[in-house]
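Down below are the structures I want you to see.
Every read-out reported here was derived from the displayed coordinates using simple, explicitly stated rules and does not represent laboratory data. It should be emphasised that the depicted structure is a prediction, and the values quoted were computed from it without experimental measurement. Cβ atoms are built from the backbone, for glycine too; each structure is taken alone.
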Structure 1
Amino acid sequence: MARTPSNMLALGTKAPNFELFDTTTNAKLSLQESKGEIGTVVMFICNHCPFVIHVNPMITTLAKKYQKKSIGFIAISSNDVVNYPDDAPHLMTKVAEKEGYTFPYLYDETQEIAKAYDAACTPDFYLFNEKLELVYRGQLDDSRPGNGIPLTGEDLINAIEQLLNNQPITIEQKPSIGCNIKWKV
């Protein structure tokens, strides 16, 4: 299992726009169509990564809770599906159904969006405010497959709560750790 850290995009960075294929609706979706009124969580995930499989229950729970509070959730897979066929779009649809995703699961075929966000690993989390300015990036929490630490979503929850309460994001922002994005050669 690779242990690649986030690149930690600079806070304040404007969310790069995109229009990608949504494997849950079979339609193209843009950032503008998918963003939340108060904030937006953009997650780089994939189907096969053990780190993503580990956090899937928590991201599903958080999305269901915070979408009701005007926080948008968007998942993007940018992996090379030629060399990693488990991440193919038709299988993304199946994972979204199995996990109960209530958010778009977008396919970044060209990998341009992952590069624009400076994404490095799966999972990689970004929280943007209502102006689509980056206020948090990094880990969901300290839990990793096999480390015995319970999955709580604490770091992302704290950032979202501070955003919802119009407070500065004061929590320590630690890089996410996961499998590296499978770049095309």
Structure 2
Amino acid sequence: MTVTSSKEAYASPIFRVTEDRAVAPDGFEIRRAVVRHGGSAVMLAVDDEGRILLVRQFRLPAQDYLWELPAGRLDEGETPLDTARRELVEETGYRARQWTELVSFFASPGYVSEKMTVFVARELEAGEATPMDDERIERRWFTLDELDQWRRSGNIVDGKTLVGLLTYKELLAGE
């Protein structure tokens, strides 16, 4: 497939929307509105007891408070790891000495270009969170068993959190 046209239809500080057209050599054509997003980093912070840190905040599109792994948008010029380090401090106050990339995935590749990279953060040091002006973030530590129960009961509905937790659990099973 070759992208033959891309026209910006909308731009915001967080993302932009393009109207794109792609054509295959045999003439097959795809037309889509695409949400262009620079990507995100997701932090699966694990303390010395093996507990995992989740944050809870109101998510306007979901119209609900969601428990999720901390995450943030890549600023221009940042690598996913740079973003993970910055966002963990901003949202939770924690700094990590050890970082391991766990998995990368597209959030919803049918119409969004956002690629999310999940990192495991260990050897944590507590500090003061500095959330953005429009964020009110609650944080809480959970055991993996508690999170498995929450996932099974439908209390965790955030995609990045589900992917991160299930991939982390699979990694632990292989150790």
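A few comments on the model shown:
- Among candidates 1, 2, the computation of mean count of other Cβ atoms within 10 Å over residues 60-67 that gave 16.9 used structure 1.
- Entry that produces 0.4 once distance in nm of label points 7 Å out along Cα→Cβ at positions 92 and 124 is calculated, selected from 1, 2: 2
- Comparison of 1, 2 by mean count of other Cβ atoms within 10 Å over residues 108-115 - largest value held by: 1
- Distance in nm of label points 7 Å out along Cα→Cβ at positions 68 and 116 from the coordinates reads 3.3; which among 1, 2: 1
- Parent structure of the calculated result 1, 8, 15, 19, 19, 14, 9, 7, 5, 3, 1, 0, given that P(r) over Cα pairs in 5 Å bins from 0, in percent is the read-out and 1, 2 the choices: 2
- Read-out semi-axes √(5λ) of the Cα gyration tensor in Å, for residues 4-83 alone, computed value 35, 16, 14, structure in 1, 2: 2
- When FRET efficiency 1/(1 + (r/R0)^6) of positions 12 and 44 (r between Cβ atoms, R0 = 30 Å, to 0.05) is computed for each of 1, 2, the one that comes out at 0.60 is 2.
- Looking at distance in nm of label points 7 Å out along Cα→Cβ at positions 20 and 36 over structures 1, 2, structure 1 comes out largest.
- When relative contact order in percent (Cα under 8 Å, 6 or more apart) is computed for each of 1, 2, the largest belongs to: 1
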